[in-house]
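Please go over the structures that come below.
Read-outs: derived from the displayed coordinates by stated rules, not from any lab. Note that this is a predicted model, so its numbers are computed, not measured. Cβ atoms are built from the backbone, for glycine too; each structure is taken alone.
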Structure I
């Protein structure tokens, strides 16, 4: 059996520069993987099958089925595979779990089927699956541009602890597209917020969570109705610089001190919140 880890991600910055002629939006973002991971197990089989331990997960609605079919088509292979997914990244949470799982499928099948696809070939396949899929071929800390397919690895951040809170709100299919559609000209920025963070990371300067930014917060806090019930409440519990993960609804705060992070985690859990502790990787 072959096993591949699929980590979640955070957008440390997410700027939208404007709408492109192709209908997509031009973004500039610093992404960071964290050690909240799904685990995918691969075994040979006669056809492609999936089994997941998380309620509500459907293969037909996930990128993993598209990734497996795409690789089978590109490689012209007829054999199948049995893929078991131990899912720990919440569904539709803004943490990139589905995209990360899709990359794990590309990597796993490349090895299981002995395809020998190069690191140069895989990004093209990843880009066909989704705008943010390519990042997970790199992981770590990276600058992402274009519609998300242009990835430039950056030096690693100092180790940070991340407290994640998943608000108890209904999952909304197509939420990312809806968020982009809701953006108007005042929500667009020029990319300099991201550029400043990139300069600090490249120059070895002091990383500060006050540098974090996500333009979707202009919409998401109110769209998910979480500003008062969660954002303000987290601040009262001791969180600082609370941000939304991707297109939400997951909220996160970053801390340098593990003990402080664990104390905040405990306070959130005592309030009945779905909460996770993770570290940057």
Structure II
């Protein structure tokens, strides 16, 4: 099988399986299994795969046909220019969430203490520590499997994060200049309509925001003031249709300077707020 034949067969099989962007995924699988760069592929499309490369490619292709996420097959995902290990215990880091990190970095300074709730793979926590050396970061998650993955990413990146198993603030002590979170925000009834890769292979507890998707925002709005310093900031990722409901919850709990930030697609994505100074 040549490089071109591999991509062609892979794209055809993945398209038949209903995989979005089938040709692109076929290429990524070839790149991962055969170690072939895009420039090499374009220069030598008729180069033959070795038996081992072909076997690895076909095995990976068979997994992707089952709608297993590409990142679960390769075991990693890039986020904020860093490589994160992922598996089925954590949400795959998404480019949309980079906006949350970018907005949080506008407030975070060396010497500040921040908390990342629902840390998952640790991508938000560790990106903030990477781009703001000298800050102190704590990541919390209820899932032992998620914390294990966050620990691997912490050690791999060599960053000084502390990790805590906690149901939001349950095991958290002290006060913070900044609290960030990408909590579960999908209404329970909407989960069956998600892409198969998400609803079948990503952790339900990281997706399910209960009946109306606002359960964790209510808790964050009510509980976070106890842990934020006066004038401290809260930065939250939200669903595209939560740009009015989440700010209203924060306003009811006394937050001010509330702002909704839209992503590159023009969708509401991040809510920022300040704990009022006494």
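Hey, mean count of other Cβ atoms within 10 Å over residues 118-125 derived from one of I, II reads 28.8; which structure? Label of the originating structure: II. Each of the structures I, II was assessed by volume of the Cα convex hull per residue in Å³, for residues 150-237 alone; the largest value belongs to I.
If we compute relative contact order in percent (Cα under 8 Å, 6 or more apart) for structures I, II, which one ends up with the highest value? Don't jump to the answer; show the numbers that get you there.
Working: I: 25; II: 13.
Looking at the calculated values, the largest one is I.
Structures I, II were compared on percent of Cα pairs over 13 Å apart, for residues 22-85 alone, and the highest value belongs to I. For which of the structures I, II does the calculation of distance in nm of label points 7 Å out along Cα→Cβ at positions 38 and 54 return 0.6? Comparing all candidates, it corresponds to I. When helix-only ellipticity at 222 nm (-39500 (n - 2.57) for each DSSP H run of 4 or more, over all residues; to 500) is computed across structures I, II, the figure -11000 traces back to II.
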